[in-house]
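So, here come the structures, one by one.
No value in this document is a laboratory result; all are computed from the given coordinates. A quick note: this is a predicted structure, and the numbers were derived from the prediction, not measured. Cβ atoms are built from the backbone, for glycine too; each structure is taken alone.
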Structure P
Amino acid sequence: MDVGKWASNSRAVIEQYSSVSSELIELKAPTNSPVSVLGLLWTPSTDALHYHVPAVSTAEATKRGILSAVAKLYDPLGFLSPVIIRAKILLQDLWLLGIDWDAKPSEATTQAWREFQEHIVEAQLIRIPRWISLTSTSRWDLHGFCDASQKAYAAAVYAVLYDAADNPIGCHLLIAKTKVSPIKVLNIPRLELQGAVLLARLVNFVNTSLQQAPLLTYCWTDSNIVLAWLRSHPSRWKTFTANRVSEIHTLMPNVAWRHVPSKENPSDCASRGISAKLLIDHALWWHGPTWLLEDPSTWPSESSQKLPSREPQYSSPP
């Protein structure tokens, strides 16, 4: 395949390929002008990725309108998950109400959709470094976080990088994913377990996609019940729990699961949703908790709450 268009943030590359064929190659110098790259925008001069947010201001607050608008929000790595999940939750609420595709919802739903339309354009201000300082000789660890609310569950994966002297130099969000809670109501511990399954799949995807594997992998949850489930053999639990624990053990047989306080769990905002304006400078989301760059002895210790030895019983909601 002959590549007909090139863009680079390296002047050496530009000079090398400019001499190949000025007719076939459209080579862009490193300027402030963004270049379209796999559905995202890339500014060569700053080496940063950002989003083109399509106009959703005309979409009506109906099932058809919201579904059409959400489908236009292209976010392959889930960096905008905390923002987009708000629209997905609205859409599911309309499904639960059983209204027609073009029926007008309640005033509260309409107002929530208007607020989303007004603020989603601010996602265009987000800038994401393309390169995270990972080289073929870098040592790096992988940290995954999961969480759930009654409306959604989420997972986020981070890379913590170290220099040659084994000093941490940065923590970067690699990928994230959210899902709305199933229509069949689940209790919070089971939703938290769903989040753990989602995280296990994401971590497995990262490990199989990157040519350089992390030295260590840690997974974090703020649910003591999920920790108890994961630290025991699946046969101890009921079918729903056993199947998911078994999948997690299969995908990540040697991963250490640890407890993280809810307020320090970056996936919390993705399971509940926040505005694009808040996401822009949301340090916890983009770089994880600050203690990831500190000595492991300073990391959160295990909760003093006793882990359950049997699966809790819950009554179904009315």
Structure Q
Amino acid sequence: MKPDNPQPLFTVGIPAYNASGTIKKTIQSILGPARKFSVEIVVVDDGSKDSAELQAILKNFDQNLIKLVMLPENRGLANARNVAIENASGEYFTPLDSDDEFVADWPVVFEKILAEWQKDYAHCEICFTQCLDGQGKSTVTCPEYKGLMTLDDFLNQRYSGEYLPIFHTAFAKVHQYYDLGTKKSCGIISYTNFAKLTQYFVTPDVLRIYHYGTPGSISVGWTQAHKARESAQCMEAHLSMHGGLLKEKAPATYAGILLRLAVYKRMSGQSGYWQDIKKSLSVSLDLQTFGAIVMVLFPNIAATLTHWAKQHGFIKKFG
């Protein structure tokens, strides 16, 4: 069924960097199911080496539903998401990674989310929807929770984990992702900024299947020196912008960020990691403190330790 309304209700922005191996499945998951509303896809080619292959793949889909924006060089995930937002025509916008998918009945789920959002949470500019990983497991700490996430909730990492955000596009066009100039998006800064402006509506309904660790993905190999260096840069910027607020309102989170900074510095060969650990000890002492110390002392096992912790549910995402 093809919607009659040419003005899209929903825009899905897909940053694509060397994504020709996965993006076809991603787009099929969006356009395949029947829907009663209009949708558009904005693909941002972020200076890929496989641009010709990408364009050939996109030609297999309805060209009225897809916009392709070509960038001359790779400027990173945050910039690509912002470009997608700038080119979005829908009333609502979501960013989707080029190796992820929507669930099979996503149009029905989206309409349900929208109805609840408009009825009970209309003051919220952003909705957080639960995700499942490739094994069907939830990527959030409180998968049954439905309700508001306040700034205090966000800072203290209540209802934390990997969500798919849906924005009122008008809000996103004014308040875009913070661009640190790195390949890594440093979303923690952006979502803290957003939480200072609006409460989040959190729903247990699932739209996205999140594939963590796909070869070539930005989420892969965080222990590699160049990726760890970008992560350290992100943590330092976050502390510079929000450290005072975190220390006052969420001291345990503040200590945790210092520990992450220490680990990333160690992985990237930077100095100063023991000083960050000492700062964290002055605020909080818990299991993650010992985990960070182990990673700093034995960096060669950091990736294995983190993978084990994720597999057993001790952490949802490190970074």
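Here helix-only ellipticity at 222 nm (-39500 (n - 2.57) for each DSSP H run of 4 or more, over all residues; to 500) was calculated and came to -10000; which of the structures P, Q was it taken from?
So the calculation was done on P.
If mean count of other Cβ atoms within 10 Å over residues 36-43 comes out at 20.8 when worked out from the coordinates, which of P, Q was used?
Structure of origin is Q.
Name the one structure among P, Q that FRET efficiency 1/(1 + (r/R0)^6) of positions 52 and 116 (r between Cβ atoms, R0 = 41 Å, to 0.05) of 1.00 was derived from.
Clearly, the read-out refers to P.
Quick one: P(r) over Cα pairs in 5 Å bins from 0, in percent, for residues 212-259 alone came out at 5, 20, 31, 25, 11, 5, 3, 0 when computed from one of P, Q, so which one is it?
Value 5, 20, 31, 25, 11, 5, 3, 0 for P(r) over Cα pairs in 5 Å bins from 0, in percent, for residues 212-259 alone corresponds to P out of P, Q.
Between P, Q, which one scores greatest on volume of the Cα convex hull per residue in Å³?
P
Suppose distance in nm of label points 7 Å out along Cα→Cβ at positions 44 and 164 works out to 1.9; of P, Q, which structure was it derived from?
Here the read-out was taken from Q.
Output the label of whichever structure in P, Q has the greatest value of distance in nm of label points 7 Å out along Cα→Cβ at positions 76 and 236.
Between P, Q, the highest calculated value is found for P.
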